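Next up: the structures, one after another.
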Structure P
Amino acid sequence: MQLLGDRKWQGKIFSGGWIDGGGDTYASVEPATMQQLGEVGGATPADVGRAVQRAIKVQQGWAATPYDRRAAVLRRAADLLEEHQEEVEDWVVREAGVPRYFAGALGAAEEFRQAAALASAPRGQVLPSSRCCVRACA
């Protein structure tokens, strides 16, 4: 199964789902060949305003979700990037015109895993203290 093979996003913007944006669509072109890879939807200021309002509402629910469920979502995203690493890298190489080394999907997967680990971290700022460690060792 392909991760990016579904073309329902062609010419769309994401705002709670793939929808038509109020702006024009734009061609995504592979720099090396000038071949069109797809269509990208354009958003208007009104689209952005609606997306911001939606994000404000959704964030409250996300913040109220238990940390273990939030962490599971981030780990699943990492799993998907690892499972579809070659496909994602192929798209990035073609669309951005960068070497495969810089398109590494595994770097993003690791960031998702680190973010998942933060979900169970204590809130607030926890600073290490060398003074405490020196006393304990002395």
Structure Q
Amino acid sequence: MIGVAVLVFLYAIYLTRLGVNKVEVVSASFVMVAAVFLALIGIYHEGTYPHVFVSTWFFVQFDTAILTSGIGLLLRGLKNLAYGVLSLFLIATLVAALVPWPSAATIEAWGISAIDVWAVLVFTSYRSKPKNSSMQIRAHFK
């Protein structure tokens, strides 16, 4: 878990370096915080007192990162991708909240699957030429 947390943190650094707007950088910062909680899950494994707290906050931080990422993509002008990420956020959150999961491991697997889909979607967004400029962002808020 700690090794994966390091990789997630490095991915977040990559996202901050390529972030086109401040919202995307904030999203990557949430990923960095989530990576810290992921490392703590490796330290406080199932059955220890802090496990539920660090596990819950890992997913809360990543959900926040996914939501902010969708907003950042929208500001960048990648509307289809932004709507996909925002839909992923809504669907993943609603399914996690409404489905009667048989165990904590199954809901965690669901959450990790949503995070994996988000990572691929966001990675692909940096392969296309950024469409924003300060004028487009200003026009979006008028």
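All of the numbers you see were taken from the coordinates with simple rules; none came from a lab. Just so it is clear, the model here is predicted, and its values are computed rather than measured. Cβ atoms are built from the backbone, for glycine too; each structure is taken alone.
Name the one structure among P, Q that helix-only ellipticity at 222 nm (-39500 (n - 2.57) for each DSSP H run of 4 or more, over all residues; to 500) of -27500 was derived from.
For helix-only ellipticity at 222 nm (-39500 (n - 2.57) for each DSSP H run of 4 or more, over all residues; to 500), the value -27500 is produced by structure Q.
Given -0.81, -1.01 as the derived value for log10 I(q)/I(0) by the Debye sum over Cα atoms at q = 0.20, 0.25 Å⁻¹, for residues 26-97 alone, which of the supplied structures P, Q does it correspond to?
Q
If P(r) over Cα pairs in 10 Å bins from 0, in percent is calculated from each of P, Q, which structure is the one that comes out at 12, 41, 31, 13, 3, 0?
Value 12, 41, 31, 13, 3, 0 for P(r) over Cα pairs in 10 Å bins from 0, in percent corresponds to Q out of P, Q.
Can you tell which of P, Q yields 0.20 when FRET efficiency 1/(1 + (r/R0)^6) of positions 34 and 74 (r between Cβ atoms, R0 = 30 Å, to 0.05) is derived from it?
That value comes from structure P.
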